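Given below, in the form of structure tokens, are the structures.
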Structure 1
Amino acid sequence: MRMRRIIAAACGPVVAIGVLAAIQGGSAQAAQPDTPGAPPAAVNGVAKALGISPQQARTQLTAQDEAHKRFKSLPPSLLDQLAGHWFDAGAGALTVAVTTDEAVAQANARGVKATKVQRSRADLDRQLDEVRGLIGDGVPGVYSWGVDVKNNQVGVTVNTTRKTQATEKFLRDVKKLGAGVVETDSQQRQQAGTVQTGSPWWPGSESNCSVGFGATDANGAKHFLTAGHCTNDANQAAYGQSGQQNRIGTSNVGGSRSVNAREGDMGVVAVTETGWNLSAAVNTWGEPAITVTGSVEAMVGDRVCHSGNTSKWKCGEVKYTHKSVDYGGGLVIEDLTWTTACSLGGDSGGGWLLGDKAVGLHDGGPSQCVQNPTNDDDLSIFQPVNEALRKWNLTLVTGGPGDTTAPTAPGAPRAVSTTSSSVSLAWDASTDNVGVTGYEVYNGGALATTVTGTTATVTGLKPDNDYTFTIKAKDAAGNASAASAPVSARTQPGTADDEPPTTPGNPRSTGVTASSVSLAWDASVDNVGVAGYEVYNGSALATTVTGTTATVTGLTADTSYSFTVQARDAAGNKSKPSPAVSARTSSGDTGGRTFTNDTDYQIRDFQTAISPVRSTVTGSAQNPITVKVGATHTCLEDLNVTLVAPGGRWYPLLRTPGGNYSCTPFVSGRTFTVVPAAGEAAGGTWTLRIGDNGPGDVGVLSSWSVTL
């Protein structure tokens with residue numbers, strides 16, 4: 001029998017963490033090496049924000065790190081009994097909330113401060129679900145709700161200037177549930193800005209946002225994370241200067257890399273333009289440098305700092321975690337972290353840090369900067385960064401603390417093949433104390449290309465000529481290795497090929513689904529030979545093929561797209577783009593009322609897997625709604641499974657029993673039925689949430705469907 005803990009469901013130029021540095025002058029989750037002492041920028045920022053001395057700030061930050069380490073070391077038998085936990089800066093220690101004297105004694109025996117409370121985590125979860133039920137699609141003036149772990153209750157915040165009779169009724173009902181109510185005369189908003197100085201990035205012709213954290217995907221492609229409300233337009237150009245100048249890449253490629261809804265406020269910008277590199281360095285706006293070493297989840301009481309284009313470098317204290325916000329107009333966002341740090345418009349998307357660990361992406365805050373606020377309506381809010389990393393399977397760009405160690409030189413460089421205009425090279429991998437992030441290939445003294453793997457092809461060479469190449473390795477901190485031994489190669493005899501292929505002809509759509517478009521075109525011709533074709537969705541490269549057909553996937557249902565095709569030859573010459581071909585994806589409604597998401601989502605300890613599916617049917621949902629879950633997990637009893645309707649109503653499908661229990665497997669193909677609320681609309685985005693509330697187990701949500 002195993003004990004379980006119930007947890008509430010929870011930017012050449014450099015793209016720098018928190019800033020575009022060049023403008024100024026888990027695989028999804030990064031490793032978290034220890035750091036020797038608190039970063040000076042964090043010490044100074046916390047001291048200024050909280051009105052304490054640098055030594056006091058340093059002492060608090062050191063104790064905070066120790067609190068996080070101690071929390072990770074707690075055994076399951078104690079974790080099961082926690083109703084909450086936080087960092088108590090006054091005591092300089094981790095504090096846990098439990099419901100029994102025995103648990104208090106158990107925590108104290110491990111050197112952990114404990115306080116006895118009335119409600120267990122399961123009690124708080126039930127109370128939060130009841131409050132969500134009362135809120136439904138929204139109550140005038142009610143703009144935030146979530147568990148207040150210090151006060152052992154669910155807290156609700158109300159803007160009194162927007163009260164109606166419906167609000168008064170809600171307040172009476174919610175107080176009967178034992179929830180706490182805080183009244184304010186204003187509320188937060190998602191911030192925007194037009195500040196032209198510092199280090200912003202610009203989504204198209206819109207006002208600027210701030211860069212969050214650099215990240216790479218499984219293929220080594222470069223991206224940065226930022227706010228979802230900055231990346232809501234699909235395939236939008238991203239710039240490093242106002243006036244649509246100095247392009248960085250493309251925001252929200254394919255329309256699937258941005259969320260600004262209940263799931264969160266997070267988005268991805270693909271860094272595609274030549275000369276832009278990622279860095280783990282944080283812009284601390286005149287404070288000592290910080291290099292990101294990993295990522296972490298925040299707890300209440302933590303001292304955190306953020307870097308943004310407008311407010312610059314600001315710090316404060318975490319007041320709430322996993323708390324919801326209603327910005328009005330139907331925009332509700334769940335599971336956000338609320339802090340006392342000052343923020344302003346133009347900070348949106350900027351990086352939040354706990355010491356040298358990435359912790360969040362800036363979401364919103366008050367209309368003016370309030371230093372060390374005491375009212376909830378003056379707090380600043382961020383989206384936890386790990387959720388964004390997991391959602392898009394990205395790896396955070398990191399560097400060691402004060403990393404000045406260069407990688408070893410690449411070994412055994414060799415030429416593996418040649419043509420009349422190219423040389424293909426390979427070498428043995430370098431090693432590094434933190435990790436190698438890429439290799440630079442030099443033709444003589446000139447940089448020829450940059451790659452992330454241990455092979456490269458240098459093109460654009462002259463026939464029947466000798467060339468000498470060297471390779472250098474680089475790490476995330478920008479340290480470069482010594483050059484490899486030189487390797488010489490001679491191109492094949494022949495005539496230099498500088499003639500591009502002809503333009504692909506007659507591009508056409510040959511079929512569509514709700515998420516894909518199939519294309520075909522007439523073959524190009526080349527004086528030597530066509531090597532392949534590049535298919536572009538708007539200005540973004542969608543896929544590369546060797547034949548004259550391609551299918552572009554990952555598209556949004558019932559949406560128009562424009563595609564072009566370019567041919568290329570072995571020498572790297574490219575044709576002109578083909579004429580554009582437009583196609584519209586299908587609605588997804590094939591006459592039935594079943595909709596499916598086949599994307600894999602890992603189910604991890606104390607985290608929530610969130611999978612959306614879009615229904616295009618009209619009218620009300622049928623009774624009952626049927627949900628089929630294709631998931632596997634080693635402990636069914638750990639799981640809370642919830643269906644969330646487009647309007648925000650939660651339908652519990654499976655709830656963890658709490659207390660002591662034995663684990664049994666969750667078997668794929670399990671079917672649930674729920675009775676919808678009267679008039680529940682069938683159309684829109686339905687979401688399946690699977691929260692894992694216990695340690696030591698693994699699982700994956702591979703697919704699910706909802707029949708409406």
Structure 2
Amino acid sequence: MAQETVKNKGTKHNLPMRLNILFLIVFMAFAGLIVRLGYVQIVNGEHYKNAVNANKSQSARIDSARGRIFDTNGVTLADNKAELAIVYIRNAGISASKSIKIAQKLAQYITLDNKAIKLISTRDKKEYYILTKFKNMQDAYDKYLSASEQKNNAKTPNKAYKLLLSRVPNSVLNGYSAKDVQVMAIQHEFNQASNLSPYIIKRGLHVDDKEYINVVDNLSDFNGAIQTADVSSRTYIKNKPFYVGKMGPIPEDKINGYLAQGYSRNTEVGISYIEDQYESYLRGVPMTLTYETKKGMPVGNPTIKSGTRGDDLQLTIDIRLQKKLDQVLEQNILSARSMAGNGQNNSAYAVMMNPKTGAILAIGGKKYVNGKFVDVASDAITSQFEMGSAVKGATELVGFQHNAVPSQFHDMPINYRGSKKYFKSWEVSGLGTLTPETALQFSSNVFMAKIVSNMSGIILAPSGGKYIARTPFVTSPKFIKAINDLRNGYSQFGLGVKTGIDLPTEGSGYNGGMPKDPGVIHQYAIGQFDTYTPLEMVQYISTIANGGYRMQPHLLESVHAPGNDSNNLGANVYTYSPQVLNTIANNKHDLARVQHGLYLVTHGARGTGSVFYSQGQKYKVAAKTGTAQINQKDLSLYNETLVSYAPYDNPQVAISVVVPSVRTGHQNQQIALEMYKEYDRLYHYTSN
């Protein structure tokens with residue numbers, strides 16, 4: 001008994017302690033709850049307030065007019081034509097039966113065109129039949145589906161509805177009136193709309209059009225499902241340059257991304273070039289329509305908050321140069337075709353760029369097809385060509401990087417040992433002893449071959465007025481390294497790599513890989529192995545012109561907020577800063593030697609730039625011409641190319657030219673000379 005008494009006494013003493021612990025736990029729980037409530041109310045109060053308000057209202061948005069696009073002098077390249085539109089705003093509370101009633105009512109006020117009528121599908125007709133011939137959907141199901149079919153598909157209503165439509169016979173879809181057809185066309189448009197994403201039913205209206213007036217006068221009848229909106233259609237300058245781009249429906253592969261940004265399914269967006277590249281600037285701030293909700297559904301007409309037009313773009317392009325370039329290309333294609341043997345020529349391409357900033361001034365491409373010209377200027381940035389000797393400036397500079405350029409070398413034909421094949425310059429007997437400068441002046445193939453022979457381990461042994469070439473295996477490490485060094489070196493100038501121009505797409509030329517014949521490296525050195533785009537060529541020559549900096553080509557000059565004065569740009573939003581992509585691995589002395597060689601092409605006696613030598617001394621052009629043989633079975637057929645810049649002592653403009661498939665003439669030089677004349681007429685660089 002004594003032990004039991006002691007045990008009970010201990011339990012009695014422990015009880016107050018347990019109660020204290022329990023009270024402490026309850027107190028801390030209440031304290032934590034109070035702190036949490038304070039945090040929710042004070043810190044996150046605004047968030048939850050907005051969430052509550054969101055449940056009281058829902059919003060839809062209608063796109064505003066896009067920003068305009070101008071050239072560097074303020075000439076309008078892309079603008080907007082203001083118009084009014086009828087829009088449909090779907091919400092979750094609009095059933096199929098309600099939708100058809102809205103369509104029937106709207107059909108009393110507007111008429112859709114034949115284009116819209118042609119979009120009516122068999123499914124649209126079947127839905128119209130079901131929604132108008134039966135008092136309710138259940139009657140339709142009872143007519144076309146058995147009780148067991150309805151029971152089996154009770155949990156899959158979409159499957160049941162699809163089965164119902166399949167049972168409606170085509171025989172009942174005939175004999176619709178013109179009014180019925182209009183309702184079906186409108187209903188078809190309704191079916192394309194997403195929830196609370198305004199969908200344009202009809203556009204191109206004006207404030208005094210009867211259709212517009214009738215809809216405005218009866219907007220209250222539609223309970224917010226139909227609205228009018230100020231919209232615009234895109235207009236462009238006549239003969240719009242390709243790089244401006246165009247508008248169109250949202251591409252299927254991008255639809256989800258655009259919807260996530262608040263776009264409507266039938267919104268037109270930029271789908272190519274500048275319109276696409278700078279969509280985020282050009283798109284305006286949408287007009288907002290806010291609906292009060294009842295039981296989560298929008299009701300009544302919305303309150304409207306106006307949007308703002310998109311930002312304006314100013315491009316680097318001078319449309320005066322662009323128009324002149326198009327004209328000059330056409331003239332020279334006709335001139336080339338008039339010469340004997342040039343019947344295969346039907347195109348020409350050119351790019352003009354500021355070599356110091358990368359600003360694109362004009363991009364041209366013309367093709368003569370079935371007796372008329374078509375614009376193919378986009379090929380100047382996407383299509384590649386064998387460029388021939390125009391790349392020799394890069395060959396010498398890459399050679400200097402690898403200590404492979406001889407101080408002088410005697411030009412005479414190269415014979416590959418054990419073969420009847422010869423590699424020679426345009427002067428069959430040879431061009432004599434040359435320096436790096438005169439090798440460019442006279443466009444020596446053999447001098448370039450000597451450079452890459454030094455790099456690759458090819459021995460050129462003199463033998464009776466020619467060289468015998470002793471070549472290594474193409475698998476030898478030194479040969480492989482030479483090919484890689486040459487290709488990597490060219491890439492420093494932008495050859496064989498993308499230029500980085502601010503457009504969604506561009507080509508990068510064609511990489512011929514590793515040659516199977518060691519003698520092919522000589523062809524590579526004179527631009528007859530890998531291929532390049534005209535845009536790459538102008539970036540390459542600009543890199544030499546500006547002292548060794550590879551500039552990123554660009555079309556955007558600046559972005560401006562919408563201004564109040566339609567004749568002047570608004571406040572500056574963004575200005576493009578020239579971007580140096582890389583610098584070449586050459587010292588100033590080697591670069592100056594190549595620059596002087598390019599000067600001699602157009603200013604030295606017997607230089608290959610004969611047109612400039614005889615007609616263009618005033619324009620201070622440095623250049624490198626090129627002829628690339630393009631058919632091994634017809635060596636007289638070639639691409640005629642040119643890279644150039646001016647003035648040679650303070651470059652302002654660089655031009656690349658490609659004239660494919662010719663046998664004679666100097667259209668490459670004529671095109672460039674005409675454009676230097678035009679540039680000087682506009683900017684007076686020769687008088688500075």
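Source structure of the calculated read-out (percent of Cα pairs over 35 Å apart, 49) within 1, 2: 1. For FRET efficiency 1/(1 + (r/R0)^6) of positions 81 and 129 (r between Cβ atoms, R0 = 35 Å, to 0.05), the calculated result is 0.95, so let me know which of 1, 2 that is. The value was obtained from structure 1.
Could you tell me which structure in 1, 2 was used to calculate helix-only ellipticity at 222 nm (-39500 (n - 2.57) for each DSSP H run of 4 or more, over all residues; to 500) as -11500?
2
Since every read-out is calculated from the coordinates, none of them should be taken as a lab result. What you are looking at is a predicted structure, and each value in this text was computed from that prediction instead of being measured. Cβ atoms are built from the backbone, for glycine too; each structure is taken alone.
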